[in-house]
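What follows is a set of structures for review.
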Structure 1
Amino acid sequence: MSTTNLVLPAGRVVIIRSEYHETITFALLNGAKAELAKLNLDEKQIDVITVPGAYELPAAASVVAAAPNVDAVVCIGAVVKGETPHFDYICQACAQGLSRVAEANRKPVTFGVITANTVEQAFERAGGRVGNKGEEAARAAIELYSALKHWEQKQASAS
């Protein structure tokens with residue numbers, strides 16, 4: 001979607017950052033904030049909340065998305081595969097939980113969580129050669145918000 005056609009949120013955009021793998025998630029946070037600035041969101045519209053890990057993202061997103069002055073939620077984190085199935089459970093719970101929050105609140109809640117096999121792969125997705133998933137999640141939140149606003153306007157004019 002072109003930046004000129006974007007309907008920007010009038011309310012808050014909240015970035016929820018998982019603290020686990022802090023170096024990686026700070027890079028994602030910086031990418032998300034830079035992308036929102038590039039899209040001309042006022043810095044005063046952006047809040048950042050930190051939670052312990054990716055598993056806690058859905059619970060925090062649920063509370064935040066329910067606030068009437070919040071227009072979009074950008075969730076960022078990093079989960080790196082270890083030697084046990086813990087990775088699978090955390091990734092599954094996080095992805096499904098965030099999806100449920102978005103559907104229940106009828107607001108953009110984006111998944112900027114890196115799910116990588118190695119720390120090196122995670123860094124490549126946090127501003128390395130593969131891009132920055134924080135940037136992508138922030139842009140997706142604004143594009144989805146805009147698409148839904150365009151649809152609402154179209155429905156209102158059809159009535």
Structure 2
Amino acid sequence: MGTQGRLIVDVARLDKGGERYRGELPEEALDLGASEILTPEGGIAYDLSVQLLDSELLVQGSLRQRLTCVCVRCAKDFGAEAVEAAFATSVEISDGIDFIDLTGEVREAIILALPGYPVCREDCKGLCMACGANLNKAACLCREAGQDNRWAALDTLM
């Protein structure tokens with residue numbers, strides 16, 4: 001990816017009081033690879049305040065990424081959003097540096113905000129391990145039919 005589609009701050013022209021950067025990085029900036037569980041829907045939306053303090057660039061704001069996820073319990077697709085409401089980073093500016101690329105910092109913050117164990121809802125019952133029936137829709141009868149009672153006496157001890 002060239003400079004287009006990146007979040008680049010022109011430090012040399014930055015207003016002394018700071019500036020607000022709003023926009024969206026393209027979907028390719030997230031670069032999740034071939035994920036079967038998380039699919040980005042659109043780009044990374046950002047709303048940032050950028051300020052130059054002596055030899056340091058201070059960046060604060062919020063980030064959002066819409067996603068289509070696959071529930072790890074029942075394999076149902078559902079929409080979600082990764083949000084980093086308190087994004088903050090600082091970049092040291094050395095002499096002769098006029099441009100700072102913040103794309104990597106934004107990408108890293110969104111990746112850390114992604115759900116590690118996406119579920120469609122907290123009370124999702126998942127799929128039956130034996131027959132694959134969705135337990136959210138109906139009770140599965142295969143558990144009762146093939147139940148192993150050899151250990152049933154131990155269950156009464158608790």
Structure 3
Amino acid sequence: MITMPTWTYKGRLVTEINDMPEGTYGFIYETTHKSSGKKYIGKKVLFFERNKRLGKRALEALREERKAKGLRGRVPLKQKVITESDWLDYHGSHKEILRLLKEEGGEAFERKILCYVPTKKLLTYYECKYLFIKEVLEHDSLFINDNVLGKFYRKDFEL
């Protein structure tokens with residue numbers, strides 16, 4: 001029987017966005033490689049926001065709609081499109097995580113959500129908070145993380 005990799009939060013299974021608190025922008029997570037015990041802490045957003053260029057038909061329809069409503073001004077060439085992110089299948093972006101994932105598959109990992117976060121700015125704050133509290137740069141035998149914000153590196157601790 002093949003088991004699908006899943007997320008947990010305080011021991012509860014999280015399999016869809018409805019399992020999260022309303023207003024959640026993203027979350028801080030901890031991925032653990034089961035056989036080595038090494039962990040990775042990161043952040044993940046629930047939705048991707050992209051600007052999609054409108055095609056000729058869509059532009060013409062928008063012009064007609066604006067004309068019918070009596071609106072003037074420029075017609076935007078792009079439209080904001082929001083789609084659900086790949087959070088359900090996500091394990092982390094670090095090269096080591098990606099390598100292990102390719103070699104051993106998702107079942108080789110345990111994934112926990114540490115906290116839910118309501119805004120983009122707080123997502124970065126809480127990621128840094130967890131990285132510093134858990135001293136990930138100082139414990140290379142416990143954590144895969146090798147930098148914080150691209151400013152603080154594990155190599156800085158090698159004196």
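Here are the numbers:
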{"quantity": "Structures 1, 2, 3, by distance in nm of label points 7 Å out along Cα→Cβ at positions 43 and 91: label with the highest value", "calculated": "1"}
{"quantity": "Source structure (of 1, 2, 3) for helix-only ellipticity at 222 nm (-39500 (n - 2.57) for each DSSP H run of 4 or more, over all residues; to 500), computed value -3000", "calculated": "2"}
{"quantity": "Source structure (of 1, 2, 3) for Cα extents along the principal axes in Å, computed value 76, 33, 20", "calculated": "2"}
{"quantity": "Structure with the greatest value (metric distance in nm of label points 7 Å out along Cα→Cβ at positions 51 and 83, set 1, 2, 3)", "calculated": "1"}
{"quantity": "Which entry (1, 2, 3) yields the derived value 29, 28, 12 for Cα extents along the principal axes in Å, for residues 27-74 alone", "calculated": "1"}
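Every number here is computed from the coordinates shown, using simple stated rules; none is lab data. Since the model is a prediction, treat every value here as computed from it, not as a measurement. Cβ atoms are built from the backbone, for glycine too; each structure is taken alone.
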